[in-house]
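What follows is a set of structures for review.
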Structure 1
Amino acid sequence: MKKIHRKQKPIMTAAKLLLIMLTAVYPFFMTMMTGIGILSKSESYGSKITFCGAAFVISGAAMTTAAILCLFRKSRTNLLSMIIALPAFAVCMTTLHKLVSHAESAGWMGHGMYSAIPVADMYRQRIFPVILPFLLTLTIAAIQYFSYSAAEERREKKCSKSAPAPKIIDS
């Protein structure tokens, strides 16, 4: 059985390019670097904030992995992408909420040229846009997983597994 690969639509290619750019900026750079920054100063923050830093690094890495997995057109990688993206996003947003609440209650303010800006606002501005690559990852993965060609490919694979083996010797 010969597989026929259909050409990808230009809108899907554009969506994947946008996903790559957004993923590089938000989950990979902003979220993970925020977590690494918190972890690098862990001795002055305490265990609760240090845990938030570790959660940012892990969730950022997981969302980046999910975005990379949805770039492929295989059904399993798209399903895995959705399975990874959902809890990673939930962890990221929960951690952001905890960190912002702590920063607001402690009255943290920025330093240097950011001295007039509350740290909670900086965290919100840098990490909340993670929602864009998350939604794009889910959308691309769902479209590719539930597309007609992918469903047809899964059906053919299932039928070929249950089909009788060809005769080796003709009678």
Structure 2
Amino acid sequence: MKHALLSFLLLVSFGTAAFSQELFTVRDTVNGFEVGVPMGWRYGVPTDKSVDFIALRQKESEADVPRETYNINILQRSEQDLDRIFKEFLGSIGSAEGFRVIEQGDTTINERRYKYLIEAHKNKYSGEGMQNYVLLTNREDKVLILTMATISDNFPVFKPLFDKVASSLHF
């Protein structure tokens, strides 16, 4: 019973932190986007430039193991049809072990059309179940892909924060 209560309190504290997290805006003038970053998260461009932007949740206590992250990739593409781009994207990520689509559709954020996807797969390094919330849009010859990820068990707690990050996106 003591362990169940402790687990519940940790879940509630993570949930409260995720729901109430304030964002500050980061602008990338080279790629022409801006996005909100939760207070206390580390962010930047990796030295290997594997993505154009990344934000990582930091430890809140010694027992905390942060697994929440999001990144933005900007791809050069001459294809202008967003539906076609999204279909190709799905084909490229669909080979991940345990890949399954949970939800997908269209949404509008700050007057721009996005295709979105919530998917699950196994992490190729740890074998853990992961869930990603992905937004994809295009403008001229660029495609923006925002991928927000955590382990599957944490996804329901962090989904409201991911929604907040998504709604801050301008491209």
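Bear in mind these aren't lab numbers, they're just calculated from the coordinates by the rules spelled out. Not measured: the values here are computed from a predicted model. Cβ atoms are built from the backbone, for glycine too; each structure is taken alone.
When mean count of other Cβ atoms within 10 Å over residues 111-118 is calculated for each of the structures 1, 2, the largest result comes from 2. Distance in nm of label points 7 Å out along Cα→Cβ at positions 119 and 135 computed as 3.0: which structure among 1, 2? Derived from 1, not from the others. In this comparison of 1, 2, the computed figure 11.9 for mean count of other Cβ atoms within 10 Å over residues 23-30 is attributed to 2. Source structure of the calculated read-out (helix-only ellipticity at 222 nm (-39500 (n - 2.57) for each DSSP H run of 4 or more, over all residues; to 500), -8500) within 1, 2: 2. Comparing volume of the Cα convex hull per residue in Å³ across structures 1, 2, the highest figure is found for 1.
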